[in-house]
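The numbers here are math on the coordinates, done by the rules we state, and not lab data. Because the structure is a prediction, the values reported are computed rather than measured. Cβ atoms are built from the backbone, for glycine too; each structure is taken alone.
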Structure 1
Amino acid sequence: MISGLITKGIGGFYDVRTPDGIVICKGRGLFRKDNFILSVGDEVMIEVEKDGTGTIREIIPRKNAFIRPPVANLDQIVIVISLARPAPNFTILDRLLVMAEKSQIDIVIGFNKIDLASSEDMSKAAEIYGNIYPTVFFCGKSGEGIESLEEHLKNRRTAFAGPSGVGKSTLLNRLHGQIRMETGNISEKTSRGKHTTRHVELFEMPFGGMVFDTPGFTSFDVLDAEEDELQYCFPEFAPYIGKCRFNSCRHINEPGCAVKDAVSQGIVHSSRYHSYVSFYQEINLKRRY
């Protein structure tokens with residue numbers, strides 16, 4: 001058997017990159033019997049047949065994995081949000097951030113389409129997120145600011161997440177011109193992208209590192225988190241957790257709340273706090289029903 005890395009999976013067949021090149025493989029029957037989902041990013045052991053095809057026999061233990069989309073062994077997520085067409089949706093961004101925090105994956109926020117944005121748009125985004133996460137501003141279409149993003153991608157396996165229409169496929173084409181992925185226009189009626197990525201694939205970047213093209217990283221159910229976990233998914237809350245009047249404070253309606261005091265002082269941004277409250281209520285409702 002030889003080791004390899006799954007770089008693409010379509011219809012039960014997997015491209016596995018090995019020291020000898022790409023081998024097209026199927027998973028052994030036991031994976032299907034156990035309902036085990038092989039994922040792009042899985043490190044595997046394969047057995048190569050005489051005809052050059054292979055069978056995946058073993059999965060190396062994962063450091064992380066996602067079901068939607070099926071990807072494994074990520075080092076970080078770059079959450080891409082457009083600054084215009086469509087307008088930035090900070091609630092969706094915060095939802096994606098909670099998902100990544102809960103998964104304990106490094107996060108970079110990428111604000112795309114700076115060519116269409118006003119200075120006020122960029123200032124607002126930087127004001128809310130710039131002191132919490134590494135934040136880069138760029139234009140995937142023209143390439144302006146792309147070098148700053150590339151620095152975050154070097155020598156890492158990165159997934160791009162974000163709502164439809166924010167320019168992820170255009171951005172990946174810019175990062176690696178050989179990909180030439182189909183890109184869609186923005187629907188004038190909904191201001192959303194016409195989805196173009198149809199399968200998961202892992203690409204090697206010319207400047208180092210690998211990037212997943214992931215059609216499913218658009219929105220998530222945060223709401224895998226428990227009520228008492230959610231506060232830890234907002235890093236800016238950390239200095240205030242444990243300093244509230246009540247040890248069981250959930251930072252909603254309780255008096256003497258250090259987090260709410262930080263919001264009122266402008267230390268924690270109100271936009272982020274409102275997302276926290278909305279998500280908390282969503283989790284609470286889901287738990288009851």
Structure 2
Amino acid sequence: MPEKRAVNNYYVDEAGDPTLFNRKGQVIVGKKGVSRLFMVGYAYLPGPELAKQKLEELRAELLADPYFKNVPSIQPGANKTALCFHATDDLPEVRREVFRLLPELDAKVNVAIRRKEYLVKVARSGSKGLIVSKYPRIQANPDSIYDDMIKRLFKTGLHTAEKNLIVFARRGKVRRRALQYAIKRAKDNFEITTGIRSDSATEIISAYPSQYAGLQVIDYYLWALQRMFERGEDRFFRLLAKGYRLIMDLDDTRNKPYGEWYSDSNPLKLEKIKPVAG
């Protein structure tokens with residue numbers, strides 16, 4: 001077995017949200033401003049300090065550029081680009097510069113995707129949970145969906161270092177205990193599948209993107225992937241394509257009951273994607 005690394009650094013974020021209904025029980029999937037997909041992904045960074053340095057240097061360069069002098073989102077008081085990079089808030093010119101930089105950071109990105117129209121059908125059917133292939137039943141609520149995706153994302157890899165540092169982008173309430181349980185289940189599933197038990201220590205942190213450069217990295221990778229799936233726009237994805245190691249489209253069961261998995265052996269291309277219900 002290869003010698004273990006000292007630390008694996010993982011940075012976790014999401015795109016879209018897992019909410020299916022409003023307070024009146026009405027379906028909001030497909031409504032204006034509501035995503036049709038929910039994605040959770042992580043970026044593994046071999047050099048988090050280098051990523052921090054490179055992104056800070058780029059941000060300082062952009063802030064000093066006269067071209068952006070009076071742009072509201074660039075101003076320090078706006079708590080946007082001047083604080084950290086965030087693909088949704090950044091100007092197209094800023095995004096282009098970030099996309100130029102990201103391949104230099106050697107991020108390895110894994111993403112799990114759920115199609116919300118499928119989740120709605122399951123919830124409306126009266127089923128107590130969701131069954132996907134060999135995976136256990138999970139409840140059709142946002143927290144359970146999220147935790148199940150975390151478990152799948154971290155099913156492998158946690159045994160390759162003495163310590164795993166997993167930084168989650170802070171979103172609303174912090175559910176540290178639930179996330180710890182999801183990571184434990186990932187380790188258990190890996191042991192069942194391979195016979196190898198991960199005894200690596202795992203530290204879970206909830207933080208803002210301004211605190212960890214890795215969260216800014218995964219934000220951009222997820223943004224590019226979401227544009228490709230929901231808008232059919234793959235030019236951003238192509239800039240980062242080499243960094244995506246595994247993309248699990250869990251509800252595209254046209255060919256396999258556990259979904260369509262994209263990797264080096266099955267590269268993701270726009271024409272392969274099952275259309276998102278519109």
| task | For the read-out FRET efficiency 1/(1 + (r/R0)^6) of positions 32 and 152 (r between Cβ atoms, R0 = 35 Å, to 0.05), a value of 0.70 was computed from one structure; give its label from 1, 2. | result | 2
| query | Upon calculation of FRET efficiency 1/(1 + (r/R0)^6) of positions 96 and 168 (r between Cβ atoms, R0 = 30 Å, to 0.05) from the atomic coordinates, which of the structures 1, 2 produces 0.60? | reply | 2
| Just checking, which of 1, 2 has the largest value of distance in nm of label points 7 Å out along Cα→Cβ at positions 24 and 56? | 2
| said: As an exercise: FRET efficiency 1/(1 + (r/R0)^6) of positions 16 and 144 (r between Cβ atoms, R0 = 30 Å, to 0.05), calculated from one structure in 1, 2, equals 0.25. Which structure is it? | reply: 1
| task | Identify the structure, out of 1, 2, from whose coordinates relative contact order in percent (Cα under 8 Å, 6 or more apart) was calculated to give 15. | result | 1
| remark: Kirkwood radius over Cα pairs in Å, calculated, reads 20.6; among 1, 2 the input was structure 1
| remark: Matching -10500 (helix-only ellipticity at 222 nm (-39500 (n - 2.57) for each DSSP H run of 4 or more, over all residues; to 500), computed) against labels 1, 2 points to structure 2
